[in-house]
1. If Cα Rg over 2.2 N^0.38 Å, for residues 262-309 alone is calculated from each of P, Q, which structure is the one that comes out at 1.37?
2. Starting from the value 27, 55, 16, 2, 0: which structure in P, Q was P(r) over Cα pairs in 20 Å bins from 0, in percent calculated from?
3. Among P, Q, considering only FRET efficiency 1/(1 + (r/R0)^6) of positions 22 and 198 (r between Cβ atoms, R0 = 41 Å, to 0.05), which has the greatest calculated value?
4. For which of P, Q does distance in nm of label points 7 Å out along Cα→Cβ at positions 62 and 246, calculated from the coordinates, equal 4.1?
5. Can you spot which of P, Q the value 3.4 was calculated from, given it is distance in nm of label points 7 Å out along Cα→Cβ at positions 70 and 286?
Structure P
Amino acid sequence: MRTIAISLIIHAPDPVTGAQISTHERFEQVVRAAEHAESIGLDGFGVGERHERPFISSAPTVVLAHLAARTSRIRLFTAVTTLSLLDPVRAYEDYATLDHLSQGRLELIIGKGNGSAQRELFAVTPEDQWDRNAESYEVFRSIWHQDKVSAATRFRPPLNDAEVWPRPYQQPIRIWHGSATSRESVDLAARYGDPLFSANVTNPIEPYAELIEHYRERWVHYGHDPAQLTVGAGSAGLSVRPRSQDARALFEPAFAGYLATQRRLGVDPVFADLDDYVARSSALIGSPQEVLDKIGRYHDRFGHSVQHVSAQAIGISESDHRDSLELYAREVQPVLRAQFPEPPTWGAGPLVDDAVAGSADAADLSLTG
């Protein structure tokens, strides 16, 4: 099992202290987090894409290009690329460029995206968002694989033997489909034989396990090799200490701030208190052994081979969160790698075949999980 750290780049007042840092410092925190993740041996680092408050992750390609220059080994993820909002041709140009600048360390997690404000910003409706997501993905995927593309598109001008440059560094690229609550993203992933990344953050395990089971059923329905099926899973928070009571004590103010925010917004919290949160959420809070036990329980239901951890914490100091990540990397990650399967096709290098990359034959290649 591999581990990736993800930041959605939330820019909001600290729920415990009420303090808010500058936008510049918030981006600097993300850079430090990526460098730290690589230094302690995590396998990937991802940034989100959101186009509404309180996020400042509206330009993930820019952020990831900078991180590519500041790191050398760690794989770079999007979490998620909101293709329902984007022109797939322009998105391809950005990501193919980033693929070269990162020397093939790019991995995409695509998704419809959440939030009514960003839908309104891009004139996307609840009724057409899934169709837009599917069309954008299909066009994006075709451009990545083919030198010339024709597509009778609904949501952008049609393409007729269009050439789009630069050609990518990786051929093929691994594209994950982010899944939170809907079957549409699950079915799209299964149809194309792509890996699935379950958000696994807001609710207890049951709805996510049901969607992953549906993914497995659709994977077989579309005739794919079960051995190539790949699942990743998120987590709702991280606090790891040698003693479980210290891990809980560290997380307690952050959870209290979360509850206060939910109540201020008029939202009924899914988890009533910290005990319930530790027991029933996907948060990784406790000693290294407790964290391993929880990941193992989730693996029993999900069969996942990539685990997400929070790159940064809200309501926990940067230094305290770094300590949790370092203990995770020392005592949890080696056991995960030894005891649980690796994702199919995962390797240290890019997914590239120099004999075919950029040639017309590339159109015959299929994505691998």
Structure Q
Amino acid sequence: MAEKKSLLFDPVETLHSIEEKFEMVQVLNEEGEIVNEEADPKLSDEDLQELMSRMVYTRILDQRSISLNRQGRLGFYAPTAGQEASQLASHFALKKEDYILPGYRDVPQLIWHGWPLHQAFLFSRGHFMGNQMPEGLNILPPQIIIGAQYIQAAGVALGMQKRKKEAVAITYTGDGGSSQGDFYEGINFAGSFRAPAIFIVQNNQYAISTPRELQTSAKTIAQKAVAAGIPGVLVDGMDPLAVYAVTRDARERAISGGGPTLIETLCYRYGPHTMAGDDPTRYRTSDIDSEWEKKDPLVRFRKYLEAKGLWSEEKENEVIERAKDEIKAAIKKADSAPKQTVTNMLEIMYEDVPFNVQEQLEIYKAKESK
């Protein structure tokens, strides 16, 4: 039997040594206790309360949006419960001048950045007024094409770099989005130009029904940053303090010329992928759901704040009632928007209307005037 030749190098060992370096950043454990003092971002009491308020408000918004969808009063909707820390703590580290390029589940970040709630509802209904962003609001509408926002974010970041803006472009996708070609093209392009971008992958374990382990053999998604030559961070996406800390650091690095960062937030979505017929009980067990419910970001953060004397049931109820009132007013305002017509779409599609579209426009104007 031939003796096995010794290799001059061991690529498998090289891979494993890289993977082992991507340890998960965590500040709060599941009991709301600080387990990493060095990583604690030391937010003020007011900031801690504000972040919790936003998370509670967003959980209520999610519940109401699901209900409105089932009533037929909203169109497309992707539930967010379970991802509040990933979404809102990362957004909390941003400035108003930063640009957000969201995926379709990332409506909460847009709302807290300044997108009027009634416009978010109109967007869900497919109404063009939902995309008429207020002047000076640095956001793009939620991207429906999986991963396409990664390439757009690289371009926006490069544009801000050339204009010497002290701001970043931040974009979000899911673990499924990291399997798209656009994902790598975006981080590679931004890395090669050291563009001020933050790329977040919200690894909620499932791309619709496909579990994360069937998408890639990589131990982490964060390690894919190595191939693009940019920093990558794996963070507990159910821990708001950890998510805030790594996003804040990524922003500071970006605006100081350090280039982009890829952040993987390890989290979970409690509901279906979207309200368009997905049934998570077909591919997830109740045991898995129960295990992740123990990590709930709201429960974890609530315990932490209560121990510091910064949160109470009374304060939480105030936020819940405010959320319900504002959601009710916003859906009423969305209901009052003028009915969308074919001529609306034809008129706003082009600056200079082509002759063939002009013909169609006249036809529909005549129909709609009857």
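1. Details: P: 1.37; Q: 1.48.
It traces back to P.
2. Q
3. Of structures P, Q, the maximum of FRET efficiency 1/(1 + (r/R0)^6) of positions 22 and 198 (r between Cβ atoms, R0 = 41 Å, to 0.05) occurs in Q.
4. Computed on structure P.
5. The value was obtained from structure P.
Computed from the coordinates by the stated procedures, all read-outs in this text should not be read as laboratory data. In this text the structure is predicted, and so the values were computed from the model without any measurement. Cβ atoms are built from the backbone, for glycine too; each structure is taken alone.
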